[in-house]
1. Say we calculate Kirkwood radius over Cα pairs in Å, for residues 174-221 alone for every structure; which of 1, 2 gives the highest result?
2. Out of 1, 2, which one gives 242 for volume of the Cα convex hull per residue in Å³ as computed from the coordinates?
3. Hey, helix-only ellipticity at 222 nm (-39500 (n - 2.57) for each DSSP H run of 4 or more, over all residues; to 500) derived from one of 1, 2 reads -12500; which structure?
4. Which structure, out of 1, 2, was distance in nm of label points 7 Å out along Cα→Cβ at positions 86 and 318 calculated from, if the result is 2.9?
5. Among the shown structures 1, 2, from which was the value 3.8 of distance in nm of label points 7 Å out along Cα→Cβ at positions 38 and 302 calculated?
6. Taking distance in nm of label points 7 Å out along Cα→Cβ at positions 294 and 310 for each of 1, 2, which is largest?
Structure 1
């Protein structure tokens, strides 16, 4: 019996599976079994999966007609009929580094539900690191998104009143599911800032890409993602603004007297970029290994939140203005990101940026 069940739902990415499943087969942790759930998939998908199944008995697949929404209901019986202790998910068009499964199972040794801060690469090659500690009291009310970066103990899943099922219209499928875990007091949460998956999201720019084109985009990453320094270089180049900007308003970081205190309110502790990071359980401080540029970006986000707060002092606005003059483009992106969770705060920040530009 394997220790970890890996579920890979797929619809029409076909050839991309050659890369995503290939990255799972390269895992240092080999104690796993995979079930690929075909949700109305074309014959090409079956050809690829037959190839894998003949090469590796750990890989199986089940075929279904196209289900409601993303075929979420097909996942529930697979989990209930399984015997593995841990459950991970693989997106059919992303790449795992060789240590990913080991990282996720290490978190599940300490908690029921595990969340890793994801690393996203857009179509232009720009990277974003969505740093967040979802174990804090406030962030448990805002579930994570994504499949690769979340795992859970099977016994915790079986305690849920309802498991995987189609989400309500317009509701994100994954967020709807993860909220079922985080809403329970008897589910412990482990978080890690260091990612070990390269996510190439199916954003608007990629939505029209064919499965063959997606596979061609993934292939070079599969070939080199585990080469020394490659993944680390992408991580060090990544923007940390997006989710830092969102975490700060949620945790009322504008009330903090310093950047360090603000990070502490968010359940985060910035450490040297070479540090391994830790596993933070149930809101304990999560270590974030940041470069100097990433820390400067995070500090600017904190200053923006303080300057945009209703209770902002002149000194807060001056501190943000001084910092924004050195990074005007970053300051604008931060104000946009803050607007996703705090529109009034974002409006005040944009007004200050407009005043700065008028003076320039």
Structure 2
């Protein structure tokens, strides 16, 4: 049976117009942008051949393909593709990370513009406009940290948004109960060890292990956040809690490779980050790790959240350690909201 809609009488033109406007708005919806294309770490730079070969173009490519620190084998920070403007069509515009480089644009001169969700949802786009190669080179050189941070954070935000859709509620609740902290753990993870002093959860496949540790110790002064103190604590705690496959073996730190240390603030707490390689003392296992030590002055405690990767058959570990890093960035005191670092 077909039903019809009867419009109000034209004797009430204001009501009729209001009704028509509401009906039209009900039928309209904002267009939904397509999902970004490509895999984690993919980067597209759009620039013509002349700029690509110039010092500015070379410098930009070097920034994007510099080695990522803290990995056992050399891997580039991003997986780079370069295309000229003439082939930059609709399909390419859906790429997840894009840098568009233009020279002599009449509307923009010597500027860098950052965009979100430009041609696709969850997309990061940067436009670089320069009057000439020299100006462009100087702008790119001065913007290195901001450029890289922008795209790295965009990748991390995508991972966090996905994980928050599919959390392992039981593990998340147990972490809140044990530590008074909030951490988003994906539902693909399983509990390995859960005691009042140590939490160990991991996602296991036939060829890869991605794990998260949580542990805590007292703050004893400014020296507590030194790289040496944190690594000593790490090795002593992991020796007790993370045994290796052979009797007497355990996880520790590999000191034969560079260890990267920095400090920053997350959720108004001081954080010390350490990147490096772990090894199993007494065995041949090893891989990359990233550790965040959080100081809470209200409890005078340091809470450490750490992610590690074991993937001997996969030489490329960048995206795995990025996933672990994204989990660490969901950390927050249980009574606070996740910040946007």
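Computed from the coordinates by the stated procedures, all read-outs in this text should not be read as laboratory data. Bear in mind the structure is a predicted one, so any value in this text is a computation, not a measurement. Cβ atoms are built from the backbone, for glycine too; each structure is taken alone.
1. Numbers: 1: 14.1; 2: 11.9.
Evaluating Kirkwood radius over Cα pairs in Å, for residues 174-221 alone on every structure, the highest lands on 1.
2. Numbers: 1: 139; 2: 242.
Working through the options, I get structure 2.
3. So the calculation was done on 1.
4. Numbers: 1: 5.2; 2: 2.9.
Going label by label, the one that fits is 2.
5. 2
6. On the way: 1: 3.5; 2: 2.6.
Going through 1, 2 one by one, distance in nm of label points 7 Å out along Cα→Cβ at positions 294 and 310 peaks for structure 1.
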